[in-house]
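Novice: In structure tokens below, several structures.
What follows is calculated from the coordinates using simple rules that are stated; it is not laboratory data. This structure is a prediction, so every number in the text was calculated from the model and none was measured. Cβ atoms are built from the backbone, for glycine too; each structure is taken alone.
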Structure I
Amino acid sequence: MPAVQAKPRYVLIRVLLVWASAFPVFYGAAGLTSPGTIAKVTGALSAGVVTVSPEVGYLLKPLALYILMCGCLLLFAALDPPRYRAIVLWGALLLFLRGLQRLSLTEELNRVFQIPVPINLFHGAYLLVLASALALCCPGKKAPPPGHSPQA
């Protein structure tokens, strides 16, 4: 008799977490590589024009590290979404706020970086949809083990 294979659990949230982590990991790593690399990636993805001065290049390094680590946390949460529920929800909140930020700064991003309005609106909406999907698919809290009573 063939061995029964366990059905993978939480497939959708795991796929969403891996998908949501891919860009921050890639973008953060690109920012740590060199300021020129992040300018090229930003230009390619947003169709904008980014000029990196030595000062801005310096400021990008710690920001890129934060972006990379946020992506790594989302990827880590994919290992056990119920256990790392807080990471999933905080990641969703971060993506949601980032989407709102993109949308609220549309005109400024167009004026300063020449990012076309439709592209920016798409990016903002994408972040809002991704954040909502993460929040809606996030599993509930794990039940306590049998015999475990909450502390008073």
Structure II
Amino acid sequence: MNSPDGSTVIFRRVPETLRKRSLALFARKLQTEVARGRRFDVLITGDAELRRLNREFRNKDYPTDVLSFPGATPDSLGDLAISLGHARAQAREFGHTIEDEIRILMLHGVLHLLGMDHETDSGAMARTEKRWRTRLRLPNSLIERVRA
């Protein structure tokens, strides 16, 4: 999934309503501003593949919305996998666009790739995510929705 040109977004199936270029530009913005120039790649796919990846790498047999896989080289932050089905359902539930939901999931995943863990860090990731979400003009983050 890595590209020498910078962060990329790869789709298994592209819904007509998604603007691929907009999401690719957002990934590059995250690369520049949040990841401090380190590239990452995003796979947007279905629940079945997220379930398989979650089972294979985390021993959890269910689909999830975003998974992060840290990179093995200094210039690559790593890879993200995002469930289009989860993104669609969460966008509907929280009243924003699917593109905004994918952006939220990208930001969340990049913060994990940077080593943050909201399950163990006493709120540090939540504060960082909220700061970036505000700066990037995104709706409420994953962590804020879980805590609400």
Structure III
Amino acid sequence: MIKKIENVLKNSKNIAMIGVSSIKKKEDLKNLKRKPSTIVMKYMQGFGYKVIPVNPFAVGEVIYGETVVADLKDIDIPIDIVDVFRPSKETPNIAEQAVNIGAKTLWLQYGIQHEDAKKITTEANMNYFENLCIKQEYQRIFQKMSPVFPVLKS
């Protein structure tokens, strides 16, 4: 599986990240920098990936230089990886959307997995990863380091 992950990460450029946290009203901007989805987004951008945030409750906000869209179908560039920070029960629908936009990989973050999502993507000949952090896998494979989850300062 490590070779498969390495291949996906090497050959991907564009990531749609579903469930990227937005700034809540009256919330300190520092809190946004501590949320796992935004930490992962910023990290992957730092290694050359274009990361499009998807969050229907934050449409139009700008997070780390990218404008938030409501839905996968609102993205106007080809998406290689759909990275998911949403509850497992939502993933079959997300898997169907990922297939519909021609994504190559569905990546479900830690604690997220669903047999139906796996079946949908497998039948569409897509890559499927569940219960894995894309950031930590990148660190482990390409940086040869133990995965860590630091709070970003910028």
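Novice: Can you spot which of I, II, III the value 23.2 was calculated from, given it is mean count of other Cβ atoms within 10 Å over residues 14-21?
Specialist: Values: I: 19.0; II: 11.4; III: 23.2.
Checking each candidate, the match is III.
Novice: Computing percent of Cα pairs over 21 Å apart, for residues 54-125 alone for each of I, II, III, which one ends up highest?
Specialist: I
Novice: Tell me which structure, out of I, II, III, gives -9500 once helix-only ellipticity at 222 nm (-39500 (n - 2.57) for each DSSP H run of 4 or more, over all residues; to 500) is calculated.
Specialist: On the way: I: -24000; II: -15000; III: -9500.
Attributed to the structure labelled III.
Novice: If distance in nm of label points 7 Å out along Cα→Cβ at positions 70 and 94 computes to 2.5, which of I, II, III did it come from?
Specialist: II
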